[in-house]
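Novice: Right after this note come the structures.
Where a number appears in this text, it was derived from the coordinates with a stated rule and is not lab data. Small disclaimer: the values here were computed from a predicted structure and weren't measured. Cβ atoms are built from the backbone, for glycine too; each structure is taken alone.
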Structure I
């Protein structure tokens with residue numbers, strides 16, 4: 001007998017196969033049991049007839065409870081009413097592992113309860129869809145850079161110093177020394193791109209910000225490409241093409257699931273196409289000021305802004321409402337950006353950087369820019385930010401030995417998944433979320 005999976009069932013129409021998985025749900029009558037069977041690759045209905053399997057196996061089917069582990073043998077038949085297009089006419093059934101008082105029922109549960117039972121919540125259809133979208137995005141990200149000649153160079157997770165803000169670090173004792181969990185792999189990608197021309201890293205990063213917003217996790221994944229001989233304009237072109245590519249792939253694979261299971265309107269995703277509006281920070285501030293003047297009183301306070309301020313969520317949300325696709329805001333004030341960002345030659349108060357803001361209130365999903373390639377300027381920036389110079393000696397070496405213009409960016413995977421899936425909170429976008437108040441399961 002052939003053992004297969006639900007996703008491959010169409011190859012065996014008319015044949016008897018074996019499926020191994022779990023009982024998702026069931027309904028029954030005196031002579032028939034309709035088992036909703038799942039195996040991780042899909043869901044299919046297995047019809048157990050008392051006439052076909054006999055009283056003993058029919059009694060086994062009747063006693064099955066939600067999430068019982070089972071093996072089902074049966075004949076594969078086509079069924080146009082089924083979401084999969086197929087049904088299994090059961091000829092055999094085996095209880096592999098019972099499930100007693102499964103805690104997640106069909107009734108509504110609160111978010112805290114579901115997160116406490118995240119290890120089981122992953123089995124739900126909604127969470128399946130979200131994490132499959134995540135899987136596809138991860139694969140499409142890797143495929144994009146691999147196919148474009150980038151070399152994957154893993155950045156370390158333990159570092160001797162901050163690469164962003166010193167107040168957002170998780171510290172740990174490291175054999176008698178102080179070490180930190182990495183906020184970003186970008187600094188090490190600058191070394192990698194000087195070796196390979198084009199490199200990227202893709203892995204977990206950590207931020208100790210005391211933030212409880214729907215956009216924040218303390219542990220999240222980022223992809224960070226870096227390219228030698230690239231300026232800001234080339235970096236913007238790369239980021240734009242990359243984002244269009246991975247969103248198109250997600251829609252190719254999951255459009256139906258996103259629309260039906262997650263009930264997400266696909267219009268905003270279908271509008272992700274080149275060119276993106278490119279707006280200077282100066283222009284963006286003026287646009288927000290106009291929106292501020294027109295806003296209702298309760299929103300006006302949130303939209304107050306002056307040149308030099310960084311954008312908050314309300315600013316980004318209202319600004320992106322003016323466009324039908326993601327927007328690129330470039331040349332932010334250097335005071336609100338990282339020490340390694342290159343300053344504009346004619347306007348040193350401005351950094352040669354860019355943020356890509358997603359529509360529908362999802363905010364910044366890509367941040368990047370051109371890096372400072374001058375040794376003296378970078379040394380002065382490290383001192384100005386009161387960073388330990390010894391920890392950055394290796395980083396400065398990159399400017400001592402064959403420095404070139406270079407640029408890159410980082411994309412936050414969880415925010416991207418949240419946007420694609422239309423989710424309110426990023427905690428559903430990662431298998432096991434880590435937030436200020438959650439360190440388990």
Structure II
């Protein structure tokens with residue numbers, strides 16, 4: 001009764017519609033059957049019933065519910081229960097408008113944030129995640145930078161709900177298609193319908209509206225349709241594999257907690273480089289040492305470049321672990337990078353598109369390391385800021401250090417000593 005809520009939305013019709021819906025619920029006799037203190041007011045529970053500002057009878061607050069558009073004035077208004085930001089972006093027409101996103105975010109930081117009466121007030125953000133720059137994504141990034149997040153402990157929710165360890169925040173993001181490419185709510189849309197929707201929609205709209213995983217709308221030069229693909233490695237006329245019997249690889253290590261360790265692995269026929277496998281994981285480096293070594297041995301990697309700007313002992317450690325496994329074929333090269341990642345990726349994009357060949361989409365699942373790598377790689381934008389760029393950065397590392405600087409390392413070949421007279 002004494003709580004007050006302040007709600008914003010992009011549209012007056014929308015935000016007042018929310019207000020009318022709540023008023024209708026409170027007027028319903030079933031409401032007073034539950035909250036019996038309202039029975040004395042009958043069908044007139046409001047002291048003031050204006051849609052934009054209404055007050056419940058018997059309330060000690062100046063206003064019980066305040067509804068404003070994002071352009072409307074909220075100066076002087078206060079809420080003691082919750083500040084709600086509901087659909088602050090006006091759909092696809094504003095999704096690519098950086099100016100609008102910056103304006104909304106600035107108003108949040110300078111005006112709306114302070115509309116609370118005290119620190120106990122809850123902030124609630126709801127809506128479609130239209131852009132990496134929108135208020136939903138930017139506030140999430142702000143929280144991730146200062147609070148450690150972990151999957152929910154509630155069974156069945158751990159995949160879609162992240163909670164701050166200190167209890168400060170909860171993120172809920174439910175995609176239409178899950179990591180197994182299955183519908184998360186088949187009662188609303190079957191898996192077949194959802195997949196058809198994905199395949200007939202543009203990637204940007206589907207990612208935003210249905211997957212709650214916004215990507216940049218333009219600058220997607222690594223989009224899957226721009227890549228060269230293979231369904232099997234090239235073969236000679238006699239059926240033998242044309243690629244060399246060894247592999248090449250790169251490792252982009254983690255710089256901050258939300259980064260992925262990216263380790264793409266390639267086979268080559270001397271002309272093209274076939275992206276056959278990878279590690280793409282947010283685990284700590286210490287948890288992946290064994291996996292890295294196992295991949296090197298599994299694919300017979302003989303040249304391996306490691307971007308290592310923090311831990312100078314990594315090469316020594318990997319060399320030692322490989323030696324303990326009896327594997328001596330791999331030359332590990334440490335690379336210390338000083339150039340900005342965006343410039344490295346931009347400088348190598350042409351060579352990546354010409355020289356690197358990728359698996360067909362049907363040949364890997366979204367929830368595998370390869371699938372997650374490709375999602376990160378194909379949604380990288382050259383026009384918009386990227387939240388994560390681990391996959392394209394590791395591709396740029398491989399392209400620069402392996403393709404440009406000698407991708408075909410020297411391999412010993414037998415000779416006829418008699419010909420040389422020895």
Structure III
């Protein structure tokens with residue numbers, strides 16, 4: 001009997017290992033990193049993941065874990081694409097800072113009003129709160145524009161219009177699915193909760209407004225400007241706009257696992273899986289709509305980290321300004337969480353969890369997952385700890401020769 005129990009245990013362990021099997025090149029000594037990621041996925045029942053880690057500008061770890069599809073038939077690859085949710089905000093911030101660097105925009109510019117950046121009647125025609133006319137680009141970047149999504153709205157427990165899209169279109173008499181401009185218009189109609197510049201409140205709408213600022217100043221669509229000014233010059237072709245439905249997903253994009261349902265954003269009254277038509281991802285572009293590979297996100301961070309290991313697309317002054325915290329919240333800068341040593345951001349949507357970071361010790365990482373534990377503070381605490389557990393499990397890579405060897409192994 002003991003032998004049968006032992007054999008069953010071995011088979012179970014083998015089965016778990018198969019489910020979280022890794023793809024991509026690895027170097028000797030990195031097994032503990034594989035185990036840390038695999039254990040996290042087992043604990044939180046996550047089907048697939050991709051992880052990329054660099055040291056001093058060189059990629060030393062890049063692997064896929066588990067499965068990218070819900071039928072568990074397609075192994076997740078190191079270049080599988082995932083929704084990155086609010087990690088889209090640093091992308092938007094980089095685009096804004098590029099416009100500032102080029103002398104086309106100032107952080108002190110006010111956004112709404114006659115003769116201002118966004119002076120379209122579509123927006124200004126619904127403004128009844130005069131405080132809106134004092135919102136600046138910097139306040140939008142730092143989440144101090146005055147919108148507070150924690151406040152209730154129209155019977156909802158929050159005031160983030162991206163997550164009651166059909167209510168927004170009903171109030172404004174516009175078509176489904178909701179557009180990004182419509183989400184902004186709704187928030188302008190409702191007014192501000194705080195005087196701009198006086199209170200920090202994380203705002204998705206604020207970043208949608210920044211997307212429109214980018215469009216107005218550049219004369220291009222938000223997506224086209226980001227690609228032409230940021231991504232294409234860096235050779236980053238695995239950072240792309242996401243689509244709402246499974247039928248529209250990009251080649252190599254993961255499927256998203258979630259038990260949550262929402263009313264369809266298409267306005268037909270049906271209940272649908274939240275990741276697939278519950279919220280309109282395509283209207284969340286500048287605050288949460290991008291998808292990416294872990295490797296390309298890591299490369300993007302290396303191009304805006306202010307270090308000399310990889311040529312930066314922003315000059316040192318712009319990088320410093322971008323990661324300088326605001327006066328209201330010393331833990332958040334312009335599109336980045338900061339603590340004086342590290343810069344990072346997380347992303348969260350139903351079916352999505354993501355985490356990027358650049359550390360003062362020279363490590364840069366991207367951890368991307370195709371599921372999350374909904375409404376679990378323990379999950380996010382564990383995800384916050386996971387990269388550090390992986391870094392601590394890495395073999396010593398401080399030696400230049402060994403670092404180069406790991407980096408070369410990743411290129412094979």
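Novice: Mean projected area of the Cα convex hull in nm², for residues 72-151 alone computed as 6.1: which structure among I, II, III?
Specialist: II
Novice: Looking at distance in nm of label points 7 Å out along Cα→Cβ at positions 48 and 160, point out which structure of I, II, III has the largest value.
Specialist: Structure I gives the largest value of distance in nm of label points 7 Å out along Cα→Cβ at positions 48 and 160 among I, II, III.
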